[in-house]
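Okay, got some structures for you below.
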Structure 1
Amino acid sequence: MDKKMQQAFNEQIKNELYSAYIYLAMAADLEARTLPGFAHWMKVQYKEEVSHAMKMFEFLNDRGVKVLLQGIPQPTLEYASVLEIFEATLKHEQKVTALINNLCDLAKELNDRAATVFLQWFVSEQVEEEKNATQIIQTLKMIKPEGPALIMLDRELAKRE
């Protein structure tokens, strides 16, 4: 694997772990608001992001590339509202989509077919990630911030597997 591609994958592993860290911090904020369903949704998101990092970790190992872990920045710890949390989620997922697209472009530029095929799963995953965050934002905008509908949505999000 080309050195440039190796560096890009190592950087993306860091980004995926940072994503996990962001969602765990959001879960903590939501737990403090006594919204266990929203917190559960974020904890599932956290686990997904760790699994994304591990997919890349294993991909590099399978290709004989040593994984070089990097430092993870501290995430935002508090938000003004539940809506702000999910708006930050969407914004972050859009950033991750751009990072995945850049990886795809690099794989194509370097003619790395294995990486190109591998990354297609992540491209599809990002469509789902952005869609989920957008739908929750749209619902949150239709309800009162402290109304009974928020509790109903909290119960609905608790069902996420």
Structure 2
Amino acid sequence: MAEVADERQNPKKDYIFAVGKHKESVARLRLYQTLKSGLSVAGQEVKKGEMYVNNKKIEEYFSGETATAKYLEPFKLTNNLDKFTLTFRIIGGGKSGQLDAAIHAISRALSLMDLKNRQILKKRGFLTRDARVRERRKVGMGGKARRKRQSPKR
């Protein structure tokens, strides 16, 4: 009976989970090393080497050659290109911040897999979180964070 309870509390996952952040963007990643036959995203059967962001293919979500080169760089550095299937849930920020959050999540997942990957990615700065966020509005500043109210001349 105790064995059954342990299985329910710690189900065996077939993926590595990682969170990447950049400014206001948060990317939650599932990196699948082996695929189960029933895995599908947005009604489509998932194949090895594919990446999905918010139920869209990554090429549709982050279009352009520059973006493609950026999100593939951690895989190229660690010689893991087309070995894994990835699914992302990204919220907050703009497209550029979301792309950087996705790269951060990919790098964290790859570093969890192998310590050698961590050293390579750390040197390139992919494991560093960019903590900049929008400055909050202050009371008495006329609606903006740093703007001063106009004072009367007399």
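Computed from the coordinates by the stated procedures, all read-outs in this text should not be read as laboratory data. Note that the coordinates shown come from a computational prediction; the quantities given were computed from them, not determined experimentally. Cβ atoms are built from the backbone, for glycine too; each structure is taken alone.
Could you tell me which structure in 1, 2 was used to calculate percent of Cα pairs over 21 Å apart as 48?
It traces back to 1.
When you work out mean projected area of the Cα convex hull in nm², for residues 27-82 alone for each of the structures 1, 2, which one comes out largest?
Structure 1 comes out on top.
Of structures 1, 2, which gives 16.6 when mean count of other Cβ atoms within 10 Å over residues 67-74 is computed from the coordinates?
Computing mean count of other Cβ atoms within 10 Å over residues 67-74 on every structure in 1, 2 gives 16.6 only for 2.
Which one of 1, 2 has helix-only ellipticity at 222 nm (-39500 (n - 2.57) for each DSSP H run of 4 or more, over all residues; to 500), as calculated from the coordinates, equal to -10500?
Attributed to the structure labelled 2.
With relative contact order in percent (Cα under 8 Å, 6 or more apart) coming out at 31, pick the structure among 1, 2 it was computed from.
Working through the options, I get structure 1.
To test your reading of the models, identify which of 1, 2 gives 0.00 for FRET efficiency 1/(1 + (r/R0)^6) of positions 35 and 139 (r between Cβ atoms, R0 = 25 Å, to 0.05) when calculated.
2
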